[in-house]
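Take a look at these structures.
Coordinate-derived values only; no laboratory data. No experiment lies behind these values; they were computed from the predicted model shown. Cβ atoms are built from the backbone, for glycine too; each structure is taken alone.
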Structure P
Amino acid sequence: MSVESHAVMTPHVVIIGGGFGGLQAAKSLRTVAVEVTLIDKRNFHLFQPLLYQVATGGLGPAEIASPIRALFKRQRNICVLNAEVVDIDPQQQRVYLRDGDPVLYDYLIVAAGSTYHYFGREEWSQYAPGLKTIEDAQEIRRRVLLALENAERETDPQHQREWLTFVIVGGGPTGVELAGALAELVRVTVRGEFRRFDPRSARLLLLEGGSRLLPTYPPNLSENAHRSLQRLGVEVQTGALVTQVDETGVQYTYQGETVQVQARTVLWAAGIRAAPLAEQLASRAHLPTDKSGRLIVNPDLSVPGYPNLFVIGDLAHYAHQTGTPLPGLAPVAMQQGHYVARVIRARLRGRQTPPFRYRDKGDMAVIGRKAAVAKIGKLHLTGFIAWLAWLFVHLLYLVGFENKLLVLIQWAWNYFTRNRRARLILYCYETLRSPHPNRV
């Protein structure tokens, strides 16, 4: 919607980002007398918690993504724009796109998400991809499967060991789940498919800088996850601070000593920071941020000085409830999206709303087949029961009935056959033109 075509009489709500927070805000505004414009540079909503399964061949991309337009085809007060936001002018209340006319708003909800944080060493990203997008997942899958293929072709034992060494940096939920799924892929799924090496000889190393895995979980669940990964053959090293990542592998310090690991496949799951749009908005409007680039928001999720501009999800630093910022989780973003819609509805009616309060429904992480940890209130679950709870919750939050059904069928197939059918090595056009497309 351009500035010229903006309807003056009906308040216009613009939402940047079609993730969990933006999607929930748009749905919650369905019965509110406003025009809604949802802007996202992708034409689909991505269920990020299952990206690691795409990266390890358990699911295909289409099974965890839903076209945004299809989700809102029956919601008459919303317009979806497939465009990239490059700037926001909060004084003029305009959103600028990479191409096309600016979009004028009465209320703005910024839910642009986050990206991986390499702590000032951005050059590491070419050697250790993170896991935030479908492209990231496909690239990780490509590197992992190509490592196995190259190990089969390698005649030098030392070089073969390098191809069969996989390092995951970061022991949070993403790192733990990725390590568990990768161990099952390498040690179980492909067993018997190669002739020149035993997949069980592959080395999988998980590095965590803190004193334990899953640092935001209770200590007993962290220890259970540690033991579960070890049973899968994953070497877990806590207190390991990575100092270098390059084409030869990883260097880290442990108890004052420097350790060098020769590895051709390194995956990054250590820390996130706000999307670049947050920094740009902070500069434009002189807004405070934290060390991760998140915008510090008011109790109603608006930003200081701009009561009609809301920031939610991974972009928001909200510490009014407990004194510490809320984590970047899907339930947090969804509840914030719903809350902001309530605030807008209340303001249109001349009413006030209480500050945002997050209802913590628990944390879950799956380690592998029939192994997971879960914290639901004061209840701590491990093993098969936690695994079942994890399956149920993720199916519940997955968007779209068709996706729920497809994922359920695929999970059942993987469980009974131990097979991962989505083990496709995909190349980009530039890679195919390379004289050595089989090289990572």
Structure Q
Amino acid sequence: MVETRDAVEVAHAERMLEAGMPDVAIRSFLRSLRFVRDGGPTTVPEASISPVDALPRAEGLTDFEAAGREALHKAVVIKLNGGLGTSMGLEGAKSLLPVRSGLSFLDLIARQILWMREREGCELPLILMNSFRTREESLAALDRYPALANETSRDFLQHRVPRVDLDSALPIKWSKNPALEWCPPGHGDLYAALVSSGLIDGLRERGVRYAFVSNADNLGGTLDLSILGWFATGKIPFAMEVAERTSADKKGGHLARRDGNLILRESAQCAAEDRESFQDIRRHHYFNTNNLWLDLDAVATMLVSSVDGLPLPVIKNEKPVDPYDPMGPRCLQLETAMGAAIECFEGAEAICVSRDRFAPVKTTNDLLALWSDAFEMTDDARLIAVHPEDHRKREIDLDPRFYQTVQDFGARFPDGVPSLAKCRRFSVRGDYRFGGGVTIVGDVTLINETDAPIEIPAGTVLEGKR
């Protein structure tokens, strides 16, 4: 039985037990709750860290490819697949959103794994970390790829935790929609979920030692033999792939050093007075791609000695209980980030990779680029930028009033998205409907201040402000 200190902890533990959450999930959540209630620091002051000036680069690891090929039979690919894409108006798994020629993220992930299996003659497993809301439809989608069945499991479940009342610290009660009483604990839950599902033991019993973990919406995040070889040869317990920050990345988390050790500082861990230095890409050069490499033996050893789960930094997010009523009651969501585990493992490393390994879709701005000719699909089912340097500088800014949801977005590009291969910046304010074969060249700004949509005829070439 999980030990608790007071009535607040008892209430949370009982809620989670009633919902079928395992001991390790309850212990991990109560650790976070205690930390916050005891006034533990949830920010990382700029004065306490130093920048990371240089890192090994993935393009210099070609000599490790043979070692990676040798370690491949001990590897597994884990995809984080709990996201619903609610910010884009989706109600189901984001990974089922079509991204190219009717193929979804999950289709391309499956094809990436099958391509690697065929090329290398291996049985590389693919395992999803699903949420309760993505599991059924995602596994049904994978049924189209029976060759991906493996001896351990096709998936395991992320836990869920109570949202916390701001005043009482008790679990939120919301009779209008009880589902809103719960939230995901962040992808730092990966480690506890590997234990509670029995997956980490099952994989190790099969001789699997190396896990490559990435987000399902990042189609550039594939298992790389050279990085695997470097990771295995160096006996590294934990490695994070990072990329060089640009102005487009300044609001995201960055890598730093504290007391000589690598740490990850997320935006939610930055105090207002440190915001300027946090966003200074000349000072903090690298951001986390959320492509991680785990030595499962090292993870298992760490978890045995940490009964409350890995001691990950707690991220405290204040949000409205009902996302559709921003002026209504508010609550706390306590989360952890899986990349933050870099500070938990002695000997953890970070490696700088190219932007080809980082192409996530968080908004319809990202989706527009991915659907356009600015990206191409490779033989191994990755989507990569046609001209990476141009893509790094390209800015897309669609008016959220008309383009935020996938449904509204699709209605305004019914015959396909414009060509962006020669686009540097594309900003749209107001309502526009685009015909097929439109081309955006250079820096284009569209401004419609009327209430009626403006039609952009098929085949139009747009240049400059209109």
Structure R
Amino acid sequence: MTTSDPSKKPGALTGCRVLDLSTPLGHLCGKILGDLGADVLKIEPPAGDAGRFRSPFYYDSSGAAHSLFWLAYNNNKRSVTLNLETRDGGQILRRLVSKADFLIESFPPGYLDSLGLGHDALLKENSRLVYTAITPYGQTGPYREFQADDLQIMASCGVMSLTGRPGKPPLRISLSQSEAWASLYGVMGAWTAFHHRQRSGQGQFVDVSAQAACVILCAHAPWFWDYNRDNPTRHGEFMTGRTITGAKFRTVWPCRDGYLTFIIYGGPAGQKTNRALTEWMDAHGVAPDFMKQKNWSEFDVYTMTQDEVDRMESAIGKFFRNRTKAEFLKEAVDRGMLGYPISSADDILADEQLAVRGFWQPLELPGRTEPVRFPGGFTRFSDMDCGIRIRPPLLGEHTAEIFRSELGFKTEQINRLRGARVI
């Protein structure tokens, strides 16, 4: 079970107990608290959490399927099955809550209240509890009862209005991002409430809206109207609104082994970048005369016409197509240029910086004899540990252990609860 050196220093939350009742909308929240050393109990229904059934899967030697999503977001957790809709299940949860520091849930607003297990009831059970609810639209407002998955959340936060090509349908980011953003805001809210508890001794209720958490993905778009009296629209791999002429600028460029990000900028940083790129192109004998003769110190991107942009981008595009991502990154660093390669999963696995920092950790997975390389701690502390300690749990793997050691249940009581489908 333990995949890290037991001699490592404790984490920031070592000694804290987390009850993770969340659906996939909050899985990362519990994992981050676990990475920081908390003992996270994943409370899931007897049939299993929805995250266990999300594709893609890998199949072990026995043919059993394992969700990669589950493995990614549920290490550093122990699994306890519990049917909250039963009287016994509710009582058991209250007993667990009495000794917990954090609780995370992502049920529809009002669902746990209907079972007598809402935040008001549980904070009375344990006034020091930090209770975090992560839902698509929060606990209040006209959308509070709306259900949504990643597609709806990404659309309603506005980011899909800017993603895709003009004249084509809006696009969502390929993998679910709303769940990760909602979980991150859940962690920040829980940390803030925990800090308050350390000072006051009182827990709090943290209400997270995934839609509100994802508005940040629109970056500067909400301010376009304030500054430019213009609402941004989809432009694919191009950017507009940077000139008085309405010219569009390419932001994503094909190169020899993939893609990179670069844009013709103005201002001191852009002038330096454009000059450095011209010098790099000239070193290969492909810089056009109009770029070599341009006074970059006086270059003003704001006045460029589309013809001027197209002429410059045509030369730059031909040059980039013969460069690799690694070559571009090296030259960008050495020459002080703005821009960066777009990394694939293979690029990240081979990244020298991550390797030197010891980011990758060996992780044991069910059905495999050899550990796999897995993303480790998201940060490094000088005097605390942060990383993977426990592999993702099998369904109900720790139910009997917790019930015996912490709740004092006998084997016959555990068997009775299983027979009654409470656990």
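A few comments on the model shown:
- Computed 35, 29, 23 for semi-axes √(5λ) of the Cα gyration tensor in Å - originating structure among P, Q, R: Q
- Between structures P, Q, R, the calculation of Rg/Rh (Cα atoms, Kirkwood Rh), for residues 142-293 alone yields its largest number for R.
- Origin of the value 1.9, where distance in nm of label points 7 Å out along Cα→Cβ at positions 126 and 366 was derived from one of P, Q, R: Q
- For mean projected area of the Cα convex hull in nm², for residues 222-357 alone computed as 11.9, the structure of P, Q, R it came from: P
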